[in-house]
Structure I
């Protein structure tokens, strides 16, 4: 049985439970077939070879924990985060998320280019469960955080914003949500130096409120700054779960041994 479930949890229950999670992908390799092969195989030219990007992945995250996920490129980190967020469904096992999620994954993925920045704020926040009245109360805070360029263009079509302005607005909207779980995929270090510091300060403030953080990053500085616990993903499996510094040491040792 596979599913992604979300509900409120008792204080002593984990807020994220991943049980024997696995997902299988098609490799998508192709080769040209002869006319004879096409006739006898029904005309397909696809080799439907698959591989398991993740398999037998299990762990729990408690309320208020700050967990960093490390691993090399292509090891399934972003895939795992998307399954926890519920935007990707597993083929095996389940990801149980017992509280609401603020996903800092694809910050501008839900924004519509033809709508104004103002309209996109209401649309995106509304899709995450905020009422119009709640957005009204936080609108100035969102725009102030996004910066003066966004404020000056608040009624212009979103597609006219630079990529930097789009990301700043996306970060401002998502981090204004009251969701107790924050999922982050390599988006903390966005914008110029001044805005990056604003992002770091906002994340630290959210953690001080007792939010739960699940962070995917290649930045050791970010992982050590925000996370106390680490998960090391290798070959589609969790090979280490423990203190963030110890997990990073093992990850770096493995990189050195392979070089």
Structure II
């Protein structure tokens, strides 16, 4: 049975192969030399009791459009003004309605570190991410072979970028830790069924060493959810749909951070 992740993988592979023909990796390597140095994505998450990576996301494969006709720059500015630690920018167009250009747009208006959230399956995309101004990339263990995961972590580090290494179960977590991932994202959404369950994070957090940063992703809807996860030892939260579907994005972010009454 073909899953959504399988469909995404095949579509992304076709796109990347076409892009590599248009812009060879050797050209990309030259271009990244002129890009300003990265912001400290890891440092932005460390040392906070509650660090929110607020996501600019316009569409979901399971829910369809989330927000229409909103300026990504205005959303990012609201995130920065209302306490986000970093911003995640979804750049996949086919399944999530994202645009690579949004990274450039957002980079111009905020100082927060930017995570490029996409489906990376080729080293070419890592160079592209650096060229686009990303400070960090997402690496999904389920989409990568063991050698790929290590290679891509090393390449991101060499380019000055952090990597959020996403896992969904104990086996993927062991692979991430063995590869040296220092920022581990636990996705509460099953990428085969797209069902979310916060218990995924609660079950896996105990296996993540304290010297690594654990980020819980997906399904976080309220301050109560955050407090439940914080009580288990999680201090970083990647939140997209809950913010993007809120009538007042800034107010919702403050509420999630426990600062509802503190206007910027």
Across I, II, relative contact order in percent (Cα under 8 Å, 6 or more apart) reaches its greatest value in structure I
Out of I, II, which structure matches 0.94 when Cα Rg over 2.2 N^0.38 Å is calculated?
II
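No lab work stands behind these numbers, since they all come straight from the coordinates. Quantities reported herein were computed from a predicted structural model and do not represent experimental measurements.
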